[in-house]
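*Asks:* Multiple structures follow.
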Structure P
Amino acid sequence: MIKNKKSFIASCILLVICMSLFFPFPNNKKLGAHSVFMSFPIQNENGYVLMGIAGSILFVIAMILFARSLRKYHIRTILVVVIIYSLLPLPLIAVYQKTIASGIASVSYDGKGTCNFESPVKGLLKGKCNLTLYNHSSKRVIMELEFLDEYLEPMESSVMNINGPFRIVLEPNHKKRVHLKELLDVSDLSEYIESGTSNEVHFKISDKHKTRIF
C-alpha cells in the first residue's frame, strides 16, 4: 500500500507538528476565531492568524505527501486520515486526564454552558449561568472561575465577573453542575448584554499554579 516511505514518514512528521501547534489542551486555541480550517484559527478580530495559516499550509503539504506515498485508495485513505486527525485529540486528552493529570489539568467541560440575562431595572442585571464540569482525578480540585467573551464587544457572559471570580470545588471523580445566580451592578458599563442568552459560554479556571481557558 505504501510506495514511498520517505513521503509517508515526512507526512506523519508534519501531521504531528500540525497537531501540536493548536492542540486543544490545556486551553481552547480557537477562542475568538472568525474562520477556522481543521483545528487552525485563520482569522480573528485582530486580523489574520499567521501561525494558523502556517499550520494550514503544513497540513495541506502533509496530505499531498501522504497521497504521493500511497499506491492506491488515495481519496478513501486521505478521508480516513483527516477524520482520525480531527478526532484523535479528544481520546488523548481523556486518557491523560484519567491517568496522570492533577489539579485543574484534570477538569473537563462539556462545552454546553449557558448564561441568561435580564434587566429588572436600569443599571441592574440578573445573570444566571449553568455549567457542567468534571473532575477526572482522585483528589479534590479547588479553583476560581472567570467568564470570557468570544469577542470583545458587547460584554456578554463576562459581565458576570462583576461579582467574580467564583470559587468552585470539585470532588474527586465527580461531575458537578455549577449554577450561578447573581444580581449585577452594571451602572458603570457602557456596552453589555441587556437581555438574552449566551450559549456554549467560555471561561477560564485557575488555581495557585495554573490557568486554563475553555
Structure Q
Amino acid sequence: MLVDINLLPQKKQRNSHLFIAIGLVFVIFILIITAGGFWLNEQLKIEERLKNQLAQIQELRQVREQQNQPAEPAAPTKQYEEIVQTLAAYPLPTVSLMNEISSLLQDKGSVLQFDYSNSSQIHLAAEFYASREVAFFLDRLKSSSFFSNVILNEIETVQLSSGSTNVLPRYHADFQLTIDVSEVQKATQELNGQ
C-alpha cells in the first residue's frame, strides 16, 4: 500500500457562494441607486415643465386682465362728472320734455333720436308703423302746450331687410320742435311739487 504524504499545507477552499451573494447584493444595490437616480431626474424634469406651464398661464392671465381693464379709469369719471354738471346747469329739464313726447307717442311709435339744436329747439326723429300715425303724432305735438312751433322736416319709408316679403315698411319722421320754456318749467315745478 502506498501512502501519500503531502507536507504542503492545504489551501482552504473559499466559499464562492458567499462572494456570489455579496456580488449580487452589490449589483442590485447599484441598480436600485441608478433606477432611483433616473426616476428622480424624470420627476425634476416634470416639475420644471409644470413650473414653466404655470408661469406661462399666469402671464396669459395677467395679459387678459390688463386687456379687460379700462386704460384710464380716472378720465371717464371726470368726463361723466362734467356731463352731469352740464346737464344740471341746463335751463330746461329734459325729463319733462321726454315724458310729454312719450305720452304723445303712446304705443304708436318710438323715439330714434332726441337732440337739442339750441336752448329752445329740439330735433326729434321717430319711427312709426304707418304713415297716418305720423300725422296723428304731428297733430298731437301741435296741440301740446310744451311746443310753440312744430315742423315736420321729412318722412322716409324704410324697408326692413327680412327673409319674409310680408314685412310692412317703417316710417321715419324728422321733426323740428320749438320749446315753450315757460310751460316746460311750470310742468317741471308741478312734477317736483308732487
Structure R
Amino acid sequence: MRVAEPICEDKAEWDLNKLREFFQESDIAAILAIPIRQCRTEDRNIWHFSKDGNYSVKTGYKIARARYDDINNAASASGGCKKLWRWIWNLPIPPKVQVFLWKCAQGILPTSQALISKGVKMEPYCKRCGEYEETAEHALRDCEWVKLFWATSPLRIRETRQDGGGTIADWMEEMMTLGSKESHSLFAMLLHAVGGACESYG
C-alpha cells in the first residue's frame, strides 16, 4: 500500500474508510494525527537516517552494520520467527487482524504493563478481573474471564501447553501446528475479538 492511497484525491485529508480496511483503531488515531500538506509538491527521496535527508556512505555503513549485528544476534531464533511470520501473513483473514497477530508476536500490544514501563501513569490491573497485572498473556489467554471465552468458543480451548507461562507468540506457534487452516483462521479472528474488547488492542 502506498501512502497516497488512503488520502482523498479531491481534498488533502485522510480517507477514513480506506484506513479502516487496513489498520486498527489505535493505529488510525496515530495516522490521523499526521498532518497532510495542503500544497502539492513533487515527491523526492529522503534518507531517514540523516538530519538533512541526504544519503552518505558513513550513515549507510552505520545502518548496515547495526542490522548485520541484529541478524547475527537473532540467528538462533530466526527459523521459528520466519515460520510464524509466514503463517500470519498467509492466513485468509483481514489485514488489520494480521497486523494484530504481528503485534502479538512482537510483544508490542499496549497493555497496562507495557504502557507503565514506558512511563505512563495508570492502574496496572486487568480491566476484566481487576486482580492481576495486565500483560498480553493475561489479557488474551490467562484471565479467568478469557479462559471461559476460549472454553465456550467453537474451538473449545480449555488447556494449552502455555498455561501458566509462555508468551502469546509461543501460544500462536503451538496453535499453528494444530487443526486445519480454517481453525487457524478462526483462532486468529477470536484472538483479535478478545483483543478488540481490551479497548485499544484491536
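*Asks:* P, Q, R: which one has distance in nm of label points 7 Å out along Cα→Cβ at positions 140 and 172, as calculated, at 1.2?
*Replies:* Only one of P, Q, R returns 1.2 for distance in nm of label points 7 Å out along Cα→Cβ at positions 140 and 172, namely P.
*Asks:* For the read-out helix-only ellipticity at 222 nm (-39500 (n - 2.57) for each DSSP H run of 4 or more, over all residues; to 500), a value of -14000 was computed from one structure; give its label from P, Q, R.
*Replies:* For helix-only ellipticity at 222 nm (-39500 (n - 2.57) for each DSSP H run of 4 or more, over all residues; to 500), the value -14000 is produced by structure R.
Values quoted throughout were computed directly from the atomic coordinates according to the rules given, and no laboratory measurement underlies them. Predicted model only: the values in this text are computed from it and were never measured. Cβ atoms are built from the backbone, for glycine too; each structure is taken alone.
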